[in-house]
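Each structure below appears as structure tokens.
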Structure 1
Amino acid sequence: MHIIQTNDSDFKSKIISLYVETFATGESSQFIDLDELNKYVDYIFEKGNILVCVDNENIIGALLSCPLAFDNLLPAEIRQNYFVEKCVYVAEMMVVEHARGNGLGKLLLNKFFETVNIALYTDAFIRVWDKNLPAIALYKKLGFEFETSIEQTKTKVDGSGTFVMNKLYLHKKITE
């Protein structure tokens, strides 16, 4: 198992599959518009940074980051209190279900902080569902602190209606 930083589009379909597996199943399962997801991942490949955890040629985890300004749900208080152009956004942290709880998230985040361009960014943000307690515990252990929260409406996986998720914005100062 190893973590690599890549913008190689050969990984795109595997990252999309991991995204769907992560967010269209389980307690937080939601409808995924594949056209929108493809555009989103294309943006990350073009403007962001991708770390993948590979085990026997399979992606078992990924961290996607990009400029914080990309987050169209960014609360006003963050825009007012931070120089958004100097902030990086951990847009996605995904680990396949069978590999969760084995430290991959910690490895991905540590690699992220080793590789983030400190000439461009002074602060990092991540948004997480308030019911994802293992992720919140990990982020806090690695130095992220609560900043604010939003409510985000999602479509149920079967398209039969919507539900609301409370999402927490966590912040960490990037240091050399």
Structure 2
Amino acid sequence: MRKIIFLDIDGVLNSDFWNEKHSDKISDGILIDQEKIWLLAQLVEKTKAEIVLHSGWRFRFEDSGAPLCREAEKLVDLLADSGLKISGMTPDLTTEEIRRTRKFSLVKADEILLWLKIHPAISGWVVLDDLMLSHETVIRHQVRPDHTIGLTREDIMEAERILEQDSQ
């Protein structure tokens, strides 16, 4: 049985603080805070969970998982440097209206639940997303980093607790 981390990127592996302090690097396509990846790597190592990309960043990848742009390539490289990889992506249930208004939180929970329905052999799962998702089941599995800080050690401990609780 597999454990899954549904991973959002913006507000989780980067933050408003980090983005403001590193705007020169953002313009160079380096959009991720390495310290946040190290925290994620600790969670993956301890729980043996797989990463499923659950973020608008998934549109920067082909369906096969191949990066489509420099930012996606950099993300893959940074994850790989910490022994991590993306093992899948949630399906896209967005509409033109949702994309135009950027109200992705309206469908993110449904995308996770659909992914879980398609992949039933899961023993535990957690969602790392700074947005409040709109489904009671998903909310019980969600850790919401503060988007101004990004992922913290406390968030990782909560995610580990959720993953371990599920597999008991």
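Readers should treat all values here as calculations from the given coordinates under stated rules, not as data from a laboratory. Quantities reported herein were computed from a predicted structural model and do not represent experimental measurements. Cβ atoms are built from the backbone, for glycine too; each structure is taken alone.
Structure data summary
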read-out: Origin of the value 9.3, where mean projected area of the Cα convex hull in nm² was derived from one of 1, 2; value: 2
read-out: Structure with the greatest value (metric distance in nm of label points 7 Å out along Cα→Cβ at positions 12 and 92, set 1, 2); value: 2
read-out: Structure with the greatest value (metric relative contact order in percent (Cα under 8 Å, 6 or more apart), set 1, 2); value: 2
read-out: Of the structures 1, 2, the one that -9000 was derived from, the read-out being helix-only ellipticity at 222 nm (-39500 (n - 2.57) for each DSSP H run of 4 or more, over all residues; to 500); value: 1
read-out: Entry that produces 12.6 once mean count of other Cβ atoms within 10 Å over residues 60-67 is calculated, selected from 1, 2; value: 2
read-out: Mean count of other Cβ atoms within 10 Å over residues 36-43 - highest-scoring structure of 1, 2; value: 2
read-out: At a computed -1.47 (log10 I(q)/I(0) by the Debye sum over Cα atoms at q = 0.22 Å⁻¹, for residues 52-155 alone), which of 1, 2; value: 2
